[in-house]
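So, here come the structures, one by one.
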Structure P
Amino acid sequence: MVEQATEAVPTAPVPAADVDVVEVDVVVVGAGQAGLSAAFHLRRRGFEPGEGFVVLDADDSPGGAWAHRPPTLTMAAVHGFHELPGMPLPPFAAQRPARDALPEYFAAYERTHDLRVRRPVHVRAVREAGDGRLLVESDAGRWTARALINATGTWTRPFLPYYPGAELFRGRQLHSSEYGGPAAFAGQRVLVVGGGASAIQILAETAEVARTLWATRRPPRFREAAFTPEIGREAVAMVARRVRAGLPPASVVSVTGLPPTPALLRAHELGALERLPMFERLTADGAVWPDGHVEQLDAVVWATGFRPEIAHLAPLGLRAPGGGIQLDGTAAVADRRVHLVGYGPSASTVGANRAGRAAAVAVDRMLATERVAMA
């Protein structure tokens, strides 16, 4: 676990595993951007922490995915971050590591809004509890709720595609989530696989100290202009269409392209953007391409993205035939008590903020309708 340069955040005591089930109206699973946004808006709508809702987080400390970024990612290189609702982002030194600065901001946010996040709590399963309630089982106790807002994100599920010969390769293979900076690759021959922003960041850094190669499944599309709100809306709409159809969320890079970030410009200066198609197989000491071209390698960095962390929802049978969870807004079509935020079209920081609010509003309305019906 990455250590954080943040002060301790007071958290509510976690119930022991053998205590009775705790009843609340809403359980929020995850305390990254989407989960904290949902918790903030639940509070604004009159839900009290502890009785009205509880936030469960698997990490030891605040920060969500930002706490696990490489130390070389500085605040100057962070683009597209949107502050959490109800609290401006304080000024940070441009060269301060994002994995220190943003968890500090998240910790202050939890304190300021008294969200009482319980951690570390690892949710194992969510299943039917009866009487219209959901049972949330964890390594730290059990809760029942009338609604669940799932904000578990993707960073805990790095995706590593299999290629023939992977088990034979004697060099180092790692996912971009394990990348700790370029120093470990000094003087080596490094292949970076993937066409997204993480691949570009790693290329820009490792090309300073190593001989780098870059491979992607599809030719990258470079943008001459910076990212715009219109491009963002187009990308979100594309992912939203897939989610509404019950398909797994897809990468948005094919829609947005790669904008001229400082990392991309530096990689270009270093000659690191000469893209290769995907290799055919790995060997003990390198890779072979379909045309017979061979490269000797010391390391392969898989910047191949992540998959949603939703295995704990499996007992509810939410997946559509297409393999994803079909959503109507943030609500799962198969069970409208369950809302997914930070999933699919809301996986960006601004999307997570909006989805957190939308889920809180929808849950509040659903529970209010139930109260009227029971009166």
Structure Q
Amino acid sequence: MSEQDRTGLEPQSIAAAHGVASDPAFGAVAPPLYMSSTYEFAGYEQPRAYDYGRLANPTRDLLVEALAQLEGGAGAVVTSSGMAAIDLLVGRLRPTDLVVAPHDCYGGTMRLLKARAERGHIRLRLVDQGDEAAYAAALAEGAALVLIETPSNPLMRVVDIAALAARAKAAGAAVAVDNTFLSPALQQPLALGADHVIHSTTKYINGHSDVIGGAVISADADQAAQLRQWANVVGCGGAPFDAWLTLRGLRTLFARMEMQQANAMAIARHLEAHPAVAAVHYPGLPSHAGHAVAARQQRGFGAMLSFDLVGGAEAAKRFIAAVRVFTLAESLGGVESLVAHPATMTHADMGEEARAVAGIGDGLLRLSVGLEAERDLIAGLESGLSAC
């Protein structure tokens, strides 16, 4: 299919077919994998389209193009991990620049930001972005970058991207949204006013728990070019094989998300009615505080949820020992269902005090809902809940 034939395609078609039948050498339907680290010059001072793999690679660029199109961006950079994607933005800042981030953001993000701040690389404010006064006060300090994570990890809090972005831009700050939990299949932050979108492509975009990767997609072409050059400076670009696997995973993104979020909704409803469960955190439930905002800015409610057990830490231990189908592991977004205990796993580095402020208790469990049969997933959870 020519590039002209690809214009105007629906997002599902971009995900399924970008790069298909584009091989000029042999007409391969599946895009070839280019593993070369370096490329021949045509002659003296005559570099070709590619010269060295740290800056660009044909396989990686196919993924770059697909992600930029899916998010409605002007360009993108594919990185070696989701944390590298966040640091691609943060690492360019100056010591006087202020970063405003959520007080309940992903533990790895908080660890990175605090490490940068402690070394004097940035200034940092962690605030409840749902608190208008606290957010306004942080912006008034002269913010350079606002990081938004919605739904948040692990409490699934939802904030209004358009409103937060408008206020940030009025204050002169750039806005970056971590869209890992929903993917471009369910949310497009650039259309809501963000300047950049961040992904851990390890998660839903790849979807098979076999690749570590990340990406930053930018609304502005000049910003995308600057990030591409900075990625070359610091050497954080993703590997070609990882990009190839991620592009293959991307092919089924929309189909996976549709079934996974259907399973998640069924599970959330089941948990909400269970006597062993104190609270369910899933934006798809009308009882969720962010349900209306999520319904407005998302195309679906996703396949991540968390819940608090009535019995706290002891109940969590018993649940983990007895649960079936769900595997106890970190990460998320794969075809298999996972359960994590944030306080001792993904958010352990936050420390007890910071977790308490964020509302992450010892009885909180996070689920990444996969493609197994709904009946089996609920039966597996019942095995754990019956032990609580």
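As an exercise: helix-only ellipticity at 222 nm (-39500 (n - 2.57) for each DSSP H run of 4 or more, over all residues; to 500), calculated from one structure in P, Q, equals -11500. Which structure is it?
Q
Comparing structures P, Q by Cα Rg over 2.2 N^0.38 Å, which one has the largest value?
The maximum falls on structure P.
For the read-out relative contact order in percent (Cα under 8 Å, 6 or more apart), a value of 17 was computed from one structure; give its label from P, Q.
Label of the source structure: Q.
Every number here is computed from the coordinates shown, using simple stated rules; none is lab data. Since the model is a prediction, treat every value here as computed from it, not as a measurement.
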